[in-house]
Structure I
Amino acid sequence: MFGEKKENRFISIICERGKYNERMMVYVDTETGIQYLHVGGDNEGGMTALLNEDGKPLICEEYRRKKE
């Protein structure tokens, strides 16, 4: 009735609380497999791609959707 439900592009795979109650989450882009770190407090936050030892984006193939 309301159309097809779309799958979320980004999913959270890790969620932790820091010493000062900040949230640290790792998200995966399910289209590319690239992992992102998000750190946020009550009124601020930031997000960046996680990198491997070569400086390239860290990819999690387990969560990557295969394009047909």
Structure II
Amino acid sequence: MRRLLSLLTGFGLGAAAGWVLVTLFSPVSGDEFKANLRDHYTTALINARQAAAKRRAELEQELAELRRA
């Protein structure tokens, strides 16, 4: 348990340090950076939902074929 807590703490501190460095050294303004981040997040979310829907359809088709057999 202690090892997991240490790992999560290190991950959190690394993410925070990365965020600070990106914010400080980013070539775009804060508002533009937030807009870009929001756009990337939205695109990733749409892609994930599409992939999930596609996989769900594949699994439902496979289940239907197994039920017929």
If helix-only ellipticity at 222 nm (-39500 (n - 2.57) for each DSSP H run of 4 or more, over all residues; to 500) computes to -33000, which of I, II did it come from? II
Given that distance in nm of label points 7 Å out along Cα→Cβ at positions 24 and 56, derived from a single structure, equals 2.6, which label among I, II identifies that structure? I
For 1.07 (Rg/Rh (Cα atoms, Kirkwood Rh), calculated) the corresponding structure among I, II: I
Parent structure of the calculated result 1.9, given that distance in nm of label points 7 Å out along Cα→Cβ at positions 8 and 32 is the read-out and I, II the choices: I
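Just so you know, all these numbers are worked out from the coordinates, no wet-lab data involved. Every value quoted in this text rests on a predicted model; they were computed, and no experiment measured them. Cβ atoms are built from the backbone, for glycine too; each structure is taken alone.
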